[in-house]
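In the part that follows, the structures are each spelled out as structure tokens.
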Structure 1
Amino acid sequence: MTRLFNDPDDFAEEMIEGFAAASARWVRPVTGGVVRATRGAEPTVAVVIGGGSGHYPAFGGLVGPGLAHGAAMGNLFASPSAHQVHTVATAAHEGRGVLLSFGNYAGDVLHFGQAQERMRAAGIDCRTVLVTDDVWSAPKDELERRRGIAGDLVVFKIAGAAAEAGHDLDDVERLARLANDRTRSSGVAFGGCTLPGADEPLFDVPAGRMAVGLGIHGEPGIDEVDIPTAAGLAEMFVTKLLDERPAGVDLAGARVVPILNGLGNVKYEELFVVYRTIHTLLTDAGVEIVSPEVGEFCTSFDMAGASLTLLWLDDELEQLWLAPCDTPAFRRGEVSGRRAVEDAELTALDDAHEIGAASDASRAAAAVISRAFAAVAAMLDAHADELGRIDRIAGDGDHGIGMQRGSRAADQAAAGAAGSAAGAQTTLQHAGDAWADKGGGTSGAIWGEMLVALGAAVGDEDAVTADAVGAGVAAMKDAVMSFGKAKPGDKTMIDAIVPFSDDLTERLAGGDTLIDAWSHAAGVATAAAEATSNLTARLGRARSHGDRSLGTPDPGAVSFALVAHTVLDVLKKED
């Protein structure tokens, strides 16, 4: 368990501050993460990586010459927000374009995707390469659905070396994709990790048993077996990964980089005992081993577990893998010709939110909206543990924490905006941006999009009527369906918001008051959320665990229904 922390809510932020202070030779802090402290003689493509904190040395520990140019660092196990990614990428950009690379997780895909759109809107060529190395997270014929684990290091290193060598963005992207295509990983765990302030781990493994196919965000494994010997684990790893080798790779004479990764609570000495057999098995299979690595490269906080990654080399990849790099946590050879980054080279972004003109009626609605956010934040504080418990059944257990952090930030932002005489749209815009920024993860991105869509529908000039609210809720529904790509039946928040919105629209059209229509729609949302117990997850992190989610409602749907009822209570008080 985690013992050393101050306020658990401040852990990630304080960790990043301490890391940047201790690693000033390599990195400089910027809003949302860190960027390189030095630059070379000529500008290069900027490789920007990132994800949730709790995986050190991923992601900040891999920033430096020959590897990443910047890392966007979210809260613990929560993707960085689009704002954070955009800020880091803008600061890291050297004029030759930006490559974003990260593990294939829904929240990261959403947030980095938004950031990429913003970069492109600013005239900066920006590309994305997802890491999809985890062989357990999807079958062979669905490689694009696999998640990224310790193979992150491979893709980041190849991309960073290509950029350092002066390749253009097309070539850096091509080589990063090639590295991902030729990388496979398999992981196991003997026990789950415990986040700061939590009373129990995100998942448990029975004594004497080992979870196979775990995720690095506390997702439970997809199978359990008896704990093998070190040699037995090595054989399990190698057998699985040789069977999963990329198309066109023949074992005889193949060159491979093995990376044995500790997930946070396995000693190096244990890893070396496991690697002893891995080395023998690969050699006996006719494989030539190149530059093996044993250590911690992508952890899962204090999880007791390990993973093996195999990078199948060709001549191009081998040269880039062996190229020099110098970062806080991964170094090879000597990198020279660097100079310190000047302040003027780090593009400053204006984080201020403007308060525009608004009508008195819209300002009055903004005050009600602010009170609603205060009530929602208090409610989610009370339900955070239960939402986390539901999420742990088949997910990573952080939904309650993410909703708690996001709603608190939204409450503060809404109060600040309303207190500065903002209208309804501006108040919702500020709250949505804050929720996405602090909530992180998939839910943070989605709630941010929904609130911004609601704000756009109600505006800052007109009174917020029942019809305007109905149109705004419909816009929320459309935004989340377009943004998250989920549909009813996928076992997501969509399964609650679609019936809520449709019922609200129907009853308002039939002449119901807003309170009566909202009251009935909230009941529909609750029933729909409960009905997700009968569904199998088809999207998000829970999809990897198949029928394990059966019998448990989707936490996103449950939290939406709770928010709907809380807003109803506020509306009744205002009536």
Structure 2
Amino acid sequence: MLPYLSHKAFMRSHYGEALFSIPVNLEFGCPNREKDGSGGCSFCPEHGARAAQIADAKSVEEQIEKALLFAKRRYKASSFALYIQAYTGTFASLVTQKEAYGKLLSLYPFRALHVGTRPDCLSESTLEYLRELNQKIDVVVELGVQTLHDASLAHMNRGHDAACSLDAIRRLHVKGLKVYAHLIIGLPNENLEMWKQSLKGLVDAGIDGIKFHNLHIIENTDLAREFSQSPFALLSEYEYAEALIELLRYVPSTIPILRLATDTPAHELIAPKWHMAKGQFGEYVAQTMRYRGIKQGDLVESKREESYEIPQKIDLKDGSSTLWSETYHDYYHPKAGAYIQAKELFIEKSDLKARLEKGDVNLLEIGFGMGYTTFKALELAQTLAKNRLHVNAIDQDRMLLKTASAIVPNTLHVKMLNALFTCKTYEDDFARIDFHTIEARYGVTLLSETFDVIFLDPFIESNNASLVTLEFSQNLRKLLKPNGVLVTSTALHVSQIGLTLAGFDVSVANDENSDIKGVVAKHSTASKSLHVKEPYSDPYGVWSDKMIESEHQKVFTCKGKS
């Protein structure tokens, strides 16, 4: 189940099934454009964002025919909503609107009508006509609000102010019409606080649905020309996901989310160039919210206590306890035990005791999991009672902290986990731990400090290939001090190749008497070139683990044949 209300789920509850949108371009134009097509909003292309599947259709009948065929073939769709999408669906005389809408609705038994329009193109006669239509078919007005900041509206040549948008929502509601608002995230000179303000204004106005758009720079637009002359920051996949997740928490859970991100044909898009597929991005947002234990609307609605089931637990040989991972279909720790792995692999192989005896130690742990390794490091710092240990811990799964706290046997360990779950920080006289709930590839790029010790626990390497790629190893090398050490719980040969090519001297640290495996890596002074070997690669830092593995197999297979 998604941690937000998707429009598909909303439609199923409302209609008994999901309706597939059939986009139509009526060529009504836009009040913000000249007759030759020039002008308009700075972000909008000349064709008014016409849907790709109907781009070459010569009539509205052909548009509907093509769109229906596309939806039936690709999505096995059976019920449909008509969507007047491109340009401004109400920028015509009332007579023209009635003729056009009547004709379209006669071509197929649509179950809903969505009309895309601007806040300043809703005359009283149009509103009354839409009200009448709403008695026969569900009518939803999709309103291009974009932002509620007047400076941004003026900058994008929008042609109306925020008050106009809010008044349009009010007038539509008076007529009993639903309003879905479109909101752009990432406009020049706007920030997260401003996006929250726009969102809050729309929620307070009573919107019935929302479409989020991350700002795209599309060719042959005024924004593209502005961007070429004076480039401004655009949001990467991870940056946009972080903003979107935060915003979703301010949207009441009864408001459906129609879209998470913008669609623009690749040949028209100038920037940002994402390398995360649309489906992968949606799953990343949903999975991240699950890992963090957050949901749509949880910052504006009273929280309900939810039942929390502890996964299957097993007691290990050294007295530690571990959990079964449904995601990876394995236990989190080796049979020899979590304490043994922490002590004999990570702590001993990093010379953490000697380092703490000499001075303060800055430690980065990636793959915090149930916290056993950091807990044993914390115990060591307290036992020595000489210098301070500062741990930056990275893990996507915040909820695992809560689960682990219910089964780990040591009270200090429980105290540490509870503090990290509640406020992301644990501190005592000899240690401080900061917990970062973030995707590791993105998280390491946000760190500005360097580390004496890095612990990397990729768990099952084949399912966490993103943590053993050449590029990730290169980023870790940048974060490691010249005399630092990296210890990882993988002895996978392909990960050793990646570390070696990244500039590490690598030594295997396998315990022949147990299932504890690992590698110790330190800065190398000599460059390495292993021409016959291929590491895992993730050139953009966003590929899924499955894609990394798949691409590696392709390269490996091709090289094997040559």
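Tell me which structure, out of 1, 2, gives 4.2 once distance in nm of label points 7 Å out along Cα→Cβ at positions 104 and 512 is calculated.
On the way: 1: 4.2; 2: 7.6.
Label of the originating structure: 1.
Using distance in nm of label points 7 Å out along Cα→Cβ at positions 152 and 168, single out the structure from 1, 2 with the greatest value.
Structure 1 gives the largest value of distance in nm of label points 7 Å out along Cα→Cβ at positions 152 and 168 among 1, 2.
Tell me which of 1, 2 gives -10500 when you compute helix-only ellipticity at 222 nm (-39500 (n - 2.57) for each DSSP H run of 4 or more, over all residues; to 500). Don't jump to the answer; show the numbers that get you there.
Values: 1: -15500; 2: -10500.
The correct label is 2.
As an exercise: relative contact order in percent (Cα under 8 Å, 6 or more apart), calculated from one structure in 1, 2, equals 13. Which structure is it? Can you show the working numbers first?
Working: 1: 13; 2: 9.
Attributed to the structure labelled 1.
Among 1, 2, considering only distance in nm of label points 7 Å out along Cα→Cβ at positions 224 and 248, which has the greatest calculated value? Walk me through the numbers on the way to the answer.
Details: 1: 4.2; 2: 3.1.
Going through 1, 2 one by one, distance in nm of label points 7 Å out along Cα→Cβ at positions 224 and 248 peaks for structure 1.
Taking Cα Rg over 2.2 N^0.38 Å from the coordinates of each of 1, 2, which one would give 1.14?
Details: 1: 0.98; 2: 1.14.
Value 1.14 for Cα Rg over 2.2 N^0.38 Å corresponds to 2 out of 1, 2.
In terms of Kirkwood radius over Cα pairs in Å, for residues 112-215 alone, which of structures 1, 2 is highest?
1
Where is distance in nm of label points 7 Å out along Cα→Cβ at positions 368 and 384 largest, in which of 1, 2? Walk me through the numbers before you get to the answer.
On the way: 1: 2.9; 2: 2.1.
Structure 1 comes out on top.
In terms of distance in nm of label points 7 Å out along Cα→Cβ at positions 24 and 504, which of structures 1, 2 is highest?
If we compare distance in nm of label points 7 Å out along Cα→Cβ at positions 24 and 504 over 1, 2, the biggest value is for 2.
Matching task: 12.2, 33 is the computed value of Rg and Dmax of the Cα atoms in Å, for residues 376-415 alone. Pick the structure from 1, 2. Present the calculation step by step, with values, prior to reporting the outcome.
Details: 1: 10.6, 35; 2: 12.2, 33.
Comparing all candidates, it corresponds to 2.
Every read-out reported here was derived from the displayed coordinates using simple, explicitly stated rules and does not represent laboratory data. Computed from a predicted structure; not experimentally measured. Cβ atoms are built from the backbone, for glycine too; each structure is taken alone.
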